[in-house]
Structure 1
Amino acid sequence: MKTFCIVMAVAALLAIAFFILKYHILMNLALNARSRNLMSSKSSEKLPAREVEIRRQIQEDGEWMEALPREDIEILSQDGLRLRGHYIHAQGEAQRIVVLFHGWRGSWTVDFGSMGRWLREIGCDLLLAEQRAQGASEGRYMGFGVLERRDVAQWIRCLEQERRNTLPVYLGGVSMGAATVLMAAGDPLPDFVKGVLADCGFTSPYEMLYEVGRKSLYMLEHPSMDYVNLIIKRYAGFGIKEYSTLEAMRKTKLPIFFVHGLADDFVPCRMTQQAYEACASLKELLLVEGAGHVRSFFYDNENYRRRVEAFFGWQ
């Protein structure tokens, strides 16, 4: 009987240790972009020809963008981090500035090389921010939009006070960058900020992390997400229920153009649909058949560009 009790006690301790370890790994994977991405695909399965071509184009356009003349900019976040950005001028006379925020474990060249070609051609200066804790920007943990939305305010302040901007400004983002600009749209912004383009954004850190954990770790919402929230508060300094795009959309007065691929298997399309439904301002929704995560621009390029330009009056 004594041996049985010892075995059961050891088993219980191991189960608890495994539970704790599993969700610390999830937190580190989700918030520490400098750690190894254990979710990256190592499969030898052959990619569809269309995806191969899209990846080739992304690489080519990213290299093109990195080679363009640019001004590298640094700002300080509200919590003292040095954040890096890159200012690239329009192909002709600038009509506006588009401030772009890349996604989770993304980069300014990979996420916006292809889109940047189009935007420069239609008179957009580009300010490409490197999100906190990614690329050349400082920080240990990403904030899934909750912290980054305050960084958006600092980039806008830089344009207003340091660069004496007189052009209309638009915010754009993909994936976590889309969640970032949607959350920022719920905060007070200067009148020269005129609209938001959000491609494949999620509703909240809580919902996104649960989606990932449910699929990859087969976890139950409770008590798993309660513990994840606890350790993220402890280490990263914010709560994953602290803010959401839905809350921001109920308050925003900015025109919002929402985009999502119907075949997105990373950020569910329903999240953009929920944000669109919650949005209290002028809005439009583009759903693209067959497009996966951040692939709508490639699958429906002409329609994507035409509708965005028409919505914001960029013709």
Structure 2
Amino acid sequence: MSYWVRSCRANPGIDWVLMTDQDLDIPLPANIKYIRTDLSAIRQRFSDAFGIAPELSRPYKLCDLRPAYGMVFADIVGGYDFWGYCDLDVIFGDIGAFITGDILDRYDKILSRGHLSLYRNTDAVNTLFTAFCPGVPDYRDVFGDSRHYCFDERHGIYEIFRQKNMPHCDLEAMAAIKPYKGYFEDGISGRRDILFYWEDGKVYMADLKDGAVRTREVMYVHFRKRRMAVSGAAGDAFYIVPNAFLPKEPGVLTVNDVAEKRKGVPFYGITSRTGRLLNKGFRGFFERRAVSRIWKKVPKETNGEKSI
């Protein structure tokens, strides 16, 4: 948690709201607001707004509710030009280096994934999730169903923006680490046997090419279904390696740094899959595969979409 907080603190132009029923034992910077709440209170907010009490027996269902946050939490996001949501299993880099003023001026929705998404704070945008769109389940069915629909991602709210021809864009500027692999493989760029490091508010992906260190700045890195060991508090620079955060001295990486620290964790694929199956059961383990059957095929025209 301290590493997520450190990466948020390094983006002072963004205010973050952390809503949880957990006690926090780490200091928070001025741009993170802590609100103590619980699932029953959130359920009541949705019931008051829509007459629908969402099925929240599992917290993961909150992901499907996210597109409605602009309405349901209007008392919190009021006064801001944009609002959004993000995951906690991410480390942010310099968000403003990628989501520039020009992008904010041109688009009403920015990014398609649940890791991080932004919405222009207007009535037209905040109510768009209620619109009927062929191939997209009605929000009332989504909110009232215990199954997970990925309504906050590409086949849900992003598809509604596409069909309604609302200005929206996606940025292939992040890294999404594939689960169940002992080494790091980015599911977006396809690069594998990589490591990351955070320094001066920026996140870099690093690997070796032709015997030399190759680096690329990314907006953030997402760790899906991956437990990361922590070695002390987050400092001004740290490595992100399989599967741990390690202290780093500021400065340029060497070939030996990359070769040594990108090494994978033996048998991680077997142990992580077994652990998830025991923890989640068969229903939880195969849930994302089952969800794909909910969706109908929809046309793939761009209709105002821009990938950057």
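Bear in mind these aren't lab numbers, they're just calculated from the coordinates by the rules spelled out. None of these values were measured; they are calculated from a predicted model. Cβ atoms are built from the backbone, for glycine too; each structure is taken alone.
Brief remarks on what is shown
- Structure (1, 2) behind the derived value 24, 11, 9 of semi-axes √(5λ) of the Cα gyration tensor in Å, for residues 160-207 alone: 1
- Structure with the greatest value (metric distance in nm of label points 7 Å out along Cα→Cβ at positions 72 and 200, set 1, 2): 2
- Source structure (of 1, 2) for relative contact order in percent (Cα under 8 Å, 6 or more apart), computed value 17: 2
- Source structure (of 1, 2) for helix-only ellipticity at 222 nm (-39500 (n - 2.57) for each DSSP H run of 4 or more, over all residues; to 500), computed value -7000: 2
- Origin of the value 1.00, where FRET efficiency 1/(1 + (r/R0)^6) of positions 88 and 232 (r between Cβ atoms, R0 = 41 Å, to 0.05) was derived from one of 1, 2: 2
- Value 32, 56, 10, 2, 0, calculated as P(r) over Cα pairs in 20 Å bins from 0, in percent, assigned to which of 1, 2: 1
- With FRET efficiency 1/(1 + (r/R0)^6) of positions 80 and 144 (r between Cβ atoms, R0 = 30 Å, to 0.05) derived as 0.55, matching label from 1, 2: 2
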